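Structures given as structure tokens follow.
Every number in this text was worked out from the coordinates using simple rules, so none of it is lab data. Keep in mind the model is a prediction, meaning the values are calculated, not measured. Cβ atoms are built from the backbone, for glycine too; each structure is taken alone.
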Structure P
Amino acid sequence: MHDKLMPLELSGRHKKKNFLTPGVWILILLALNGLFFLANRFLYGLGAVTNLNDQFPWGLWIGVDVAAGVALAAGGFTSATLAHIMHREEFHVITRPALLTAMLGYTFVALGVCVDIGRWYYIWHPLFFWNPNSALFEVGICVTIYLNVLYIEFLPLITERFIGRVNLPGVLKRLNKPVDGLLRFMNRTLGKTMFIFIIAGTLLSTLHQSSLGTLMIIAGQKIHPLWQTPVLPLLFFLSAVSVGFPMVIFESLIAARSFGIKPEMQVLSKLARYIPPLIGVYLMFKIGDMFVRQSFVHLMVFNIESIMFILELLLFIVPFFLLLFERVVNSPAALFLASALVIAGVVVNRVNNFIIAYHPPYATKPYVPSFGELSVTIGFIALLTLLYRACVMIFPVISVERQEIYAAAGVRETGGIE
């Protein structure tokens, strides 16, 4: 499948000026707004931007930027497992977009943690002051290692992009040959060792996805009974696995529409058929746990907790049934909707666990995210999208049909430029 991969910038499909579309300008404004509040957070502290306090030490940034962000980046390890470990060769075409999404997602998860902690300048402490009895330490160290693994997995895209194209200007021109040689050496070495990082990435993801649920178990009675369960680590892991493929489909369809290329529906439709069994396993444990603990009695009370719990379930149940129909699986619009519902279900689940279900015993008023918190979160999403767009235009990430590349660049299929 690699003969179909090429940077969109080199394929001739997009000129540099096309990067700044009206939609991109909106994203830039949202990103700048978020950066403004982010600067205020670092200059004047959490209290100047957030509604966090001693009773609510975490909020939107942990619930969405970190917990939901980690889950939505699961497409990286699920697609790598399917294509490389299970050797389903037809899915190789979606592994690079999934890798890019995971790499950017985990990068912003790390930024989210740094922004949320009070003494952000101590973010490096877990690397040197180990506490093996801490679930939070396990999450932090796994995410740190996995982020480095993702960067290593992305290196072949960099070498592929610049091998034979190194053209440093001026006095640096003499470095062109050594740099090209280094890129070729890296490419050969990574080709022989990449399987180690793929396996390590899958293992690390399994560990920290579940350990986020362990954090909520430790919170004890502060968590509403609808969500407080001993199997919470398993539920966190299963929900992350169930959203991996929908996230890959979601971003693939958006990217295809944004760049004006044909979506890989023959691959995405096959991928979509794996989603109902994964959602089904998650719902079996989720609903089964509710009946085992008899926590369903709390649904009889009409309040924000019961409403959000039912909404969370519906956002999984509806796409579960939708994706059983071939018309949905083979339709880009319907498949996009079903995938978006699963993604929304996981986001709502993390918001429910970290915000809605959390009730500190001495709180005098409920937590509501401030405008500054919302601005930073939306700004992070906008900035992530901009970086994704830039990476796709520079590096060979998205598959473009070979005939489209030749037609756009004026190249005969037998070689040579007209």
Structure Q
Amino acid sequence: MHKIYISSKDSNARLNEINLNDIKTNNDCQNIVQVFKNKTKQKFMGFGGAFTESSASIYSKLTLDKKQSIIDLYFSSNKGNAYSIGRTHINSCDFSLGNYDYCKNEDKDLSSFSIERDKKIIIPFIKDALKKARKPLKILASPWSPPYWMKTNGEMNNGGKLKPEYRKSWANYYCKYILSYEKEGIPIWGVSVQNEPAAKQVWDSCLYNAEEERDFIKNFLGPALHNYNFENKKVVIWDHNRDEMLYRAEIILGDPNAYKYIWGTGFHWYEQGDHFDKVQKVHDKFPDKKLIFTEGCQENGPHIGSWKLGERYANSIINDLNRWTVGWLDWNLILDENGGPNHVGNLCSAPIIVKNNDIILQSSYYYIGHFSRFIQSGDYIIESNVLSKNLKSLSAIDQKGNVKSIVLNDKNIELNFKIVLDSKKYSLIIPPRSIITIIFK
């Protein structure tokens, strides 16, 4: 029996299951979604979000039952969004409670390296998620800034660059981090070289041009990972917006000595315009390297109750995954009702907001769930073709041959459409401002 799930702005439907036979149909339609189950594309890795110190600080203060609810909502494959990947920060980020690093003052040999601060609230949060996840979580760790004493501007905020004399120490720093986390029972799947290396931010940031990032990988980070027997750890470049990702990839992946150390290109969504074409172009130019969306959120506050929030997520997921992206990571897992805490006031939204120990589920939580609950690690994205100016769609197939198709209507009108799979046609009506997931068993 086929199944359908729906979330709709103008009703109480939030990932509600209904029978395909019970949905309104209309054979008279111009909108067609074609699904080609034999045209498989990339093997998918999973969905996830970020374990920041800010999120962990909120989580740590919750009652046990609320903590369990948060973990279930995100990581349970039965009751939640079935996340299978995660991201966290090496040293502090803007969504930390303040600037910090893991060494005491200037320590080129890293003899004082310690993750004691992370052990207080971040690591317990990650461990609770690891216990619930169906498969071991793949954790990506990203630095926002080296320690202040390694930098040209002498601080972790406001950009600056890594001093050349500290490149070897900084490369070893990643390895020390991986070792320390794995001693705590948290396997690190991979690292990105630098979060947003082209942005001088008032928070934790560090600037690399493409040549500097390339040379750091091939001369320092790649060799350090190999020296520590971490050659299986994935190295992700760029970790910034789509608009410049092709230029960045061409310079870094164009160097064979850097290329050999790199797993793929990470990207965000904060630029003007979507630039989805750049995602496709990076794949076309470097088809042997992977693509992963590493961060996205709605900026400028929590946007509690916004329906556009979820639609922004769905639009990005559909377009990114249709262009060979293998993993998709949201930003903070939890924030408070102000969109923080954030040590420089860079307040943002999250799919789960916590206010006075109450859990608020945003539209983004449900919209992500329309993908993450059904497209699992190991599934394959398949070719689909949308003959419509109004609808967007994504399809995948699992190892049992079940096809999952997600259809987004972000318009203010009800739309008739046909979904064509093999030789079968299904006529459906999707309400305005709605998203549906269809499981063809």
Any idea which of P, Q comes out highest on distance in nm of label points 7 Å out along Cα→Cβ at positions 82 and 162? Q
One of P, Q was used to compute helix-only ellipticity at 222 nm (-39500 (n - 2.57) for each DSSP H run of 4 or more, over all residues; to 500), and the result was -21000. Which label is that? P
Entry that produces 33 once relative contact order in percent (Cα under 8 Å, 6 or more apart) is calculated, selected from P, Q: P
The highest value of FRET efficiency 1/(1 + (r/R0)^6) of positions 154 and 298 (r between Cβ atoms, R0 = 35 Å, to 0.05) among the shown structures P, Q is in Q
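Can you say which of P, Q returns 0.99 when Rg/Rh (Cα atoms, Kirkwood Rh), for residues 98-193 alone is computed? Write out the running numbers ahead of the final one.
Values: P: 1.13; Q: 0.99.
Here the read-out was taken from Q.
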Value 29.0, calculated as mean count of other Cβ atoms within 10 Å over residues 242-249, assigned to which of P, Q: P
P, Q: which one has Cα Rg over 2.2 N^0.38 Å, as calculated, at 1.04? P
